[in-house]
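**Q** Input: structures, listed below.
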Structure I
Amino acid sequence: MRQRTLGKNGPVVAELAFGGAAISGEGRGYGFGAISEATALDLLHACFDAGINLYDTAPVYGFGLSEERLGKAFRERRDEVVLSTKGGLVWDARHRLAVDNRPVVLVDML
């Protein structure tokens, strides 16, 4: 897997990243379709074994399920992966996406 430095002095990452929405599950936020936890973890480990070390996620992916699965997959290898995320998207009372970039919301997402 080809790698490059992220930014001028950032970490060295694979040129291909894994998008965490794919492991967030059917009907759970930004779910791409049903996927068991075992299959999701196998997929994440296979990607890592193929040289992918950059994983993107967001709190809205599966209402946090993507983040939970990434945490389980790389608990013992945290220093070997780079995680990226985004903030500011929240679910409103009617379960629709809304933008909320208030500092209190962004800090809560950390």
Structure II
Amino acid sequence: TSAPVPFNPGSNYVLIQVRSRQRAGGIIFTFRDTEQAVAQVVAGRRSESLEPRPDGLRVRNASSSRADYAITVPTRYRFLRVRIADEPELRIPISRAQHEGMWNIGLQASSP
């Protein structure tokens, strides 16, 4: 488990950039009525790192990783953008009316 990494994007969205697909693991996003976004490696941590960016967070991982991540996103943002490696971006709308919610994204690479 890593220490919590706070970040505070300066726009109406949060961009999460993940370097690569992994051998196993995933990201659990929690949407909450809170002031600050926070990320943490919660299981399987080895050499992964979390780097705050002006528009969100970069997850520096390796294809051999098995890490799981937990990311809390404030509901004041309009949407979450997720980019994994060079794959098309995933956009997840965030509802201000809903005070809490969750979204899971698997990071496991598909078998050849």
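**Q** Given that helix-only ellipticity at 222 nm (-39500 (n - 2.57) for each DSSP H run of 4 or more, over all residues; to 500), derived from a single structure, equals -7500, which label among I, II identifies that structure?
**A** Going label by label, the one that fits is I.
**Q** Further question: For distance in nm of label points 7 Å out along Cα→Cβ at positions 33 and 65, which of I, II scores largest?
**A** II
**Q** Now, a different point. Among I, II, considering only relative contact order in percent (Cα under 8 Å, 6 or more apart), which has the greatest calculated value?
**A** II
**Q** Between structures I, II, where is volume of the Cα convex hull per residue in Å³ highest?
**A** I
All of the numbers you see were taken from the coordinates with simple rules; none came from a lab. These numbers come from a predicted model, not from an experiment. Cβ atoms are built from the backbone, for glycine too; each structure is taken alone.
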